[in-house]
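No value in this document is a laboratory result; all are computed from the given coordinates. This structure is a prediction, so every number in the text was calculated from the model and none was measured. Cβ atoms are built from the backbone, for glycine too; each structure is taken alone.
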Structure 1
Amino acid sequence: MDTFTANILIDLLIICIVSTAIALPLYQHIRKTHPHLAWNQQGNINTSSLTKADLTGILATCLIFLIIIILNRYGSKPETTNTPEPSSLNILISGILSQALPLGIAFACMNHRMNVIDTLNLRKPKLDKIIITSIASLGAIYLTIALISPIITPILENNLGKQELQTPVQMIIDAKQNNPSLLITLAFLAVIVAPLCEEFVFRGYIYATLKRFSCRFFATTISALFFALVHMNLWSMAPLFIIGITLAIIYETSNSLWAPILTHALFNGATVSILIFSNGPSNL
């Protein structure tokens, strides 16, 4: 990641955190002065078991992502021809660990006060409804991205120059040439590990907690923005923001975390498949 990109991402993440810190007390004041406006109780996702302690958990999660971006900004070293290619096992371990830390924080905050499986409605899902919702949502995501791309792409090209692919995307493109074991590892991380962990963190925890102390619309917007920022790629921010909004909406409407998990997995699976059979850029 270059310095310019990292600085923008750091600034945006800090602005997002500060904006949330300002907005939540305002929502609390509105709820006290207008108790009939029960915004946080609307929708299907029940957030009554979440407390202000979970706001600390969200802050800790965001700080972890901020530290990761800062480390990418100041800790990256120039590549040399003598640098050995990381093994598939190392990639697998680092990929799982990077997902496990925010997941562990979210799970630890929730697990001691509630039954996580029941809270996220992961038990006995209605598979037909979830599958139909996920496929329809995937179509909506692709349609929306197709509509905004002609608008966003020229702006990015004028300000950022040549498109920069996400690191996982570039790794998949490189691995498909001569490293099938690494390709399988990257596909597993993208299609299985990332949807499970990221949906638990961003929709199951961050979205639900923000909804508890604000409203569905604010929670959807901020959780989607966090989701887009932590992927650390300016070119992917707009598509990922749309994906984050869609995933929050289908979580709320389906009342089960399985719906956004499946949609996320289908999107990443389609992306990996496209990358394997073509060199076109995409968003993971």
Structure 2
Amino acid sequence: MLVIYNPLCLEYRHDDFHPETPERVKRIAEALEKTDHDFVDARPAKLEDLLVVHTEEHVKRVESMNYFDADTPPIDVKYPILAAGCAIKAAELEGFALTRPPGHHAGKNFLGGFCYFNNIAVAVRKVYSGERVAILDIDVHHGNGTQDIFLHDDNVLYVSIHQYPFYPGTGTESTDNCINFPLPAGTDEKAYLKTLEKALTRIQQFMPDVLAISLGFDTYEKDPLTGFLLKKESYQKIAKPIANTVKECKARCFAVLEGGYSQDIGKLAVEFFEGLEPYK
């Protein structure tokens, strides 16, 4: 899988205590470089790209840094528009958008949870408008922003496996085209893979043209912020049935980085993409 990456995303840093750091992306980049993945650069998204999912009010708010969220400090808009641009390129090339800030907590008219623009939503609407798209969100947090954007969209199936109760406190039940699998803290590999099987069955029933993956590595047992108990080897076991689903649906596939805050994040990414690779 091609890696869509622009090192400009490493330039910004929040305060010393904020977990969303440049190192998390740098560790993945270094690990994937060692396993011979090809890297492709990307350009920032355009204003009209953002407006396919966000309100003009929201875009202007981020541009002017006129907002307050304790977890999502004001940053130069060039970074979130680059992240959205990387996601668009990943969708076009069926690659992996290795970028920050993440996006799945950003809704039509709100930000939060380290997210400013919803990268995967922008990519889906920009590149695959009118096609049947399934979004599989395997970040440990529920993608409340992605659900806000796509709820009641017949062309999009949103499926999330996440920890609950936990931030952002949403995703307790399924609604229309948004299928949620809330799991408790302490969920181990066996329970997670059983739930993943159910999630992929729903996707196979939908028969998407495209499978987009909101890829979080914060389900890992050593992640400092979360409560799931997945091992390093779990990520290859997660990726293999996803690859099988892509093949069975004869779908295209791309992924966008969301969360993941452990020092092992590079190793986790290598495991995941080794498992996903056979889908082609």
Given that relative contact order in percent (Cα under 8 Å, 6 or more apart), derived from a single structure, equals 31, which label among 1, 2 identifies that structure?
1
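Out of 1, 2, which structure matches 1, 5, 11, 16, 18, 18, 14, 9, 5, 2, 1, 0, 0, 0 when P(r) over Cα pairs in 5 Å bins from 0, in percent is calculated?
The correct label is 1.
Starting from the value -23500: which structure in 1, 2 was helix-only ellipticity at 222 nm (-39500 (n - 2.57) for each DSSP H run of 4 or more, over all residues; to 500) calculated from?
1
Looking at distance in nm of label points 7 Å out along Cα→Cβ at positions 25 and 65, point out which structure of 1, 2 has the largest value. Mind showing how you got there, number by number?
Numbers: 1: 2.3; 2: 1.7.
Once distance in nm of label points 7 Å out along Cα→Cβ at positions 25 and 65 is tallied for 1, 2, the winner is 1.
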With mean count of other Cβ atoms within 10 Å over residues 113-120 coming out at 14.8, pick the structure among 1, 2 it was computed from.
1
Per distance in nm of label points 7 Å out along Cα→Cβ at positions 41 and 145, the highest-valued of structures 1, 2:
1
